[in-house]
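Asker: For reference, the structures are reproduced in the following blocks.
Computed from the coordinates by the stated procedures, all read-outs in this text should not be read as laboratory data. Everything numeric in this text was worked out from a predicted model, so none of it was measured. Cβ atoms are built from the backbone, for glycine too; each structure is taken alone.
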Structure P
Amino acid sequence: MLSALDLARRIEAGELTPAAVLDKCAEVIAAREEEIGAFIALDLDAAHRRAQDPAVAAGPLRGLPVGMKDILDTVDFPTGYGTTFHHGHRPVSDAALVSMVRRAGGIIVGKTVTTELAHLRPGKTRNPHNPAHTPGGSSSGSAAAVAAGMLPVSVGSQTGGSVIRPAAYCGVAGFKPSYKLLPTVGMKCFSWHLDTAGLFAAGVADVAFAASAITARDLRVDQSTPAAPKILLMRTHIWDQASDDMRGAVEKTARAAEAAGAKVSDVDMPQILQDAWDAHGTVQDYEAYRALAWEYDNHRDELGPLLRGLLDAAAGIDADTYDAARRITKRARQALSDLMNGADVILTPSAPSAAPYSIASTGPAIFNRLWTLMGTPCVNIPGLRDEAGLPLGVQVVGRFGQDRGALEAAHFVELALARLNA
């Protein structure tokens, strides 16, 4: 994989140029894209022209190539949202996040594959570690492109588990920031209270660098030794649905962090958080029926059976049920804040297992949906594998608005695991 942080440092030092980095990416894309299928649209010629502009290397992203999930509007690429009936759609303006990447000196080389309308119907993308396994979704192309070494940075989104889960399956760092830290203006909406834009990169320091560069916030974690965090190990009420390998990975991570100086404490999941876990589907589906009203009313029969069935059922969710789910959400957020008082992060699985042996499914988001509903920052930490050699991801969940703290704790844990595996 390509380290965004290392490449940016070398460009800044004059050892590399953005054009040279782009050439590296183009070589890997030529070698692996046919097998992996990470892109739905690609324009390397335009990217090379952009790389010749001296101004891009002076930006915070230093002219690094970036992939953009195909639910974010772009003026220079079609934006099809993973559907047939939107195919060829040409937005008249960039999404806000796209403009932020460009302003930061990122070179958008193409649109990465998304599942249908960022739901569950898979696209063509395959897992770079084993193409017979799913890359996850809905940000499948973004995660796979980084894992395959095609890009150092890519953009995705999460409504249930669509950043953390594919990051775990593909063995890369994934960062789902606090709700709305990254703007979703110009991003296809599925659920307006849940949709959260996120980032992929090779390691935690890389994704923190990219987030810092794009947002102009103090999010980098590479410039000092990370402090030992206070970690709550939460196995959650669905712990028995995690594989033996995943449960072992979480326990191993906790031991590694503790050996490195972190304070690790077990914590039970309060009932209100279990209630909120259940409420996620109500909030998501009620809003999806309205956010996707045009698609449902005009192209229902062209939608995949899973999304069509979800929207059929969602039509029966009334406002009182939705409002009750929102009230549960509010109470759960306060309970989570109280639970984490005095702690930095929660440690929990990123997914139930390694990537399933299937390209017809994106895998379950059961270990992600609660944290998306809570709006908290989450980071997938790569570096572990199951007995078959497939990546296993563990996630840290931070306090709302404490994104740098979550990234720093994740970096600490990542370094602790590296020392343990050395």
Structure Q
Amino acid sequence: MLELFRNHLTIKFPVLYESRLLLAVSGGMDSVALTHLCAQLELNFALAHCNFNLRGEESDADESFVLELGENLNVEVYVESFDTLNYAKQQKLSTQMAARELRYNWFQDLAESLNFDYILTAHHADDQLETFLINFLRGTGLDGLTGIPEFNDNIARPLLPFSRQDIEDYLKNANVLWREDSSNISTKYLRNKLRHEVVPILKDINPQLLDSFKSTLSHLNDVADIVDESLNAVAKRAIVDMDETGISYKISEFKKVNNPHAYLYYMFKDFGFTAWDDILDLLDAQSGKQVFSETHVLLKHRELLVLSEIRDEKPTETIKIQNVDAAISTPIGTLIFETVQQVKETMNNAIFIDLEKLEMPLYLRPWKAGDYFYPSGMTGRKKVSKYLKDEKLSLFQKDNIWVLSSQDNIVWVVDKRLDDRFKVTSETTKILKINLNS
């Protein structure tokens, strides 16, 4: 197995030979095998062991075993002890999910603070099969059927081509001991039930099950690549705007495809949505209709779908500006005040006003119902709400509009329109430029 492992690393993981590695080691068969293989190849690595304190003395014995393993191989060992049950209770997670979250958070903290390039875990071919079956039983989408990735950011899994039997044979031939986790015997966990009761039957039916499964995974990943390519093409045509308020998609592009439901699912599934029939109905719904997930909202706005993150509340802060001789930091950017000699080309994020028409102090705040102003270039007074509607802004964009006022008179609907009462005229003697750097 050593030569097969060496060849696999040379082809798929050559970067590991020149990297500083952190190996996740429980003391079990898989991670002990990975440790010895890396040691035989003289890779630069250290060990990281989590004591989840779930099995009493057995957990402590695992920790001692890993410490001794590191000492025997002359590699550094990092150990962290967790109150897993309390964390699971606080975070409302299953014990298994709590342990997983604690484990990977700590690994990433170690990697960042101690400059490890990659974190190596000992997932193997049987883990791939079990994960596939778990996701299949739970009714996953295509992503859940494409297997555990060999590389996922800075996490590498170099044992994926090898079976549990391959690993056990390697350790026995090398006379290497490992720890057995008693919880792995219990079939109360779905993974263990599949491992001990289902997979043996499948292997009895097809002795080449893992090889057949590897071929199936390859085909599924090919399909996933095709899906990604098609999604990217639709996204490129559909996305018309991206800003701090969200992402806007042309509804017409979803209606052009043969299966809008599928495209909507893959486009928005990572934002926590589950009501896919409601999202499909948005394509023909009235403007203003919304569908919510726990973190995001999808809004039908005219001929667009607008995706936005849910904010806790609309901003209500008011900033008082006593003078106009300094830059002011605000939630929407930095306001810069500058006295100039002439008006240059105007832009939405900059205005030129008659300084002598201002009454101090100025106030910067979110717009509110009842606000009105005299839009420059238009005739008469207009409510800000009506102006924003005419500008065809979505609900999310409207929530991010602020106004600058002099006493009770709006000077500027920020980033949109100057008030006509404050514009520069032929009689102006002092010109003030106000610029917003967002």
Structure R
Amino acid sequence: MHDFGYRGARFGCEGVAVETLARRFGTPLYVYSRHTLEHHFTRLRAALAPLDPLICYALKANSNLAVLRTFAELGAGFDLVSEGELRRVRAAGGEAGRCVFAGVGKTEAEMRFALRQGIYCFNVESEPELERLARVAADLGTVAPVAVRVNPNVDAHTHAKITTGTYANKFGIPFEAVPAVYARAARSKHLRWRGLQMHIGSQLTTAAPFAAAVRKVAPLARALAERYGIEFLSIGGGIGIVYQPALASGSARWWRSAASRGVLTPARYAEALVPLLKPLGLRVLLEPGRFLVGNAGILVTRVEYVKRAGRKTFVIVDAAMNDLIRPAFYDAYHEIVPLRKASARRVRCDVVGPICESGDYFCQGRLLPEVRQGDYLALLSAGAYGAVMGSNYNSRPLAAEVLVAGRQAALVRVRQPLARVWAGERLASWQRGAAR
């Protein structure tokens, strides 16, 4: 479900016409719906109510401060992977005591900062990391709360670049090695076992891989609770969203129709997992990202040229792979719609950006409504792994971002001024024109 769709001939977000935002703030422009963010969070929490879960939003999906504040106000915790992300959470009003720190490469400085902030738990991914964390905690005269990220070696059947739960991936400690790791680390006076964590992949569209992983890990969690008193099991994130057709998601009846089509809704997710998790008697954490924000955002772009070359038609827009890299990186699908319903004629075309890479495209050979120079297009389902993965490639500034709530719209990230792109760079001292 989301709050984007046509109101008559014009495309809107909640109570605001998106074209007015494009003209006011320029393009490329990310637009987020606050109601969609809230609805997805509360829907998931309600489905899992029998577990009383702590939902830790994975801010790697979208770390805009206004998005984080929206979830903080709903009582969310946060899943983070860097000191910068923890600082973002604190800047948005989130609590460190409701945060879990994941990632395979935590530095000593990051560990120190998180411990001083009172992090809820470190999700540890290797024994060398455990050893480092124990040393850092000893230096600070404190005890670090820890959980192992167990790699259950369960195939999530998702894209190869977003699967994380098999032994071919860099994440976690192999399932068979976990009991010995807990036993060795339990001897440390500066580590406290708080839980067990897993995460098998992203954009999963059925409950079966989740259920298989929980069935495998639940007995291990029970044994660790009995021996070391762990208090939680984190089942990670990975709930997928609908990318195609995304526009149909705007219907108020979407959740009901989605269930009939076999889409992984919160209800289906809960139906599969609650019976497996409830008997454990452990606190349940989960770390969704894409599910909460993916359909809650769009990328708006302006058509600069329509170019015909032989039998090919290229719609050249002002957004590029530096603004939304998913199509170039994963060959990912994003539905593309005009902000005005104008032409019933459809043209097979490639929608491409201005960057000097053949991979700079948003679709290839897709039938789309005919558009002209100056028209605006929206790329749907761009709220996750969109702006947060933006870059300055080709010295292009980062896009602006807007949050809509009802009939209100606020600029929540200013478009990067062009001079800021190279503001941190300096000429070498021996180069002509360098400041002395």
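Asker: Compute FRET efficiency 1/(1 + (r/R0)^6) of positions 56 and 200 (r between Cβ atoms, R0 = 25 Å, to 0.05) for each of P, Q, R and report the one that scores greatest. Mind showing how you got there, number by number?
Answerer: On the way: P: 0.75; Q: 0.25; R: 0.95.
Largest one: structure R.
Asker: Related question: Please compute distance in nm of label points 7 Å out along Cα→Cβ at positions 24 and 184 for structures P, Q, R and give me the label with the greatest value. Don't skip to the end; give the middle numbers.
Answerer: On the way: P: 3.4; Q: 1.5; R: 5.8.
By distance in nm of label points 7 Å out along Cα→Cβ at positions 24 and 184, the leading structure of P, Q, R is R.
Asker: Name the one structure among P, Q, R that semi-axes √(5λ) of the Cα gyration tensor in Å of 29, 28, 19 was derived from. Don't skip to the end; give the middle numbers.
Answerer: Details: P: 29, 28, 19; Q: 60, 28, 20; R: 40, 27, 19.
Working through the options, I get structure P.
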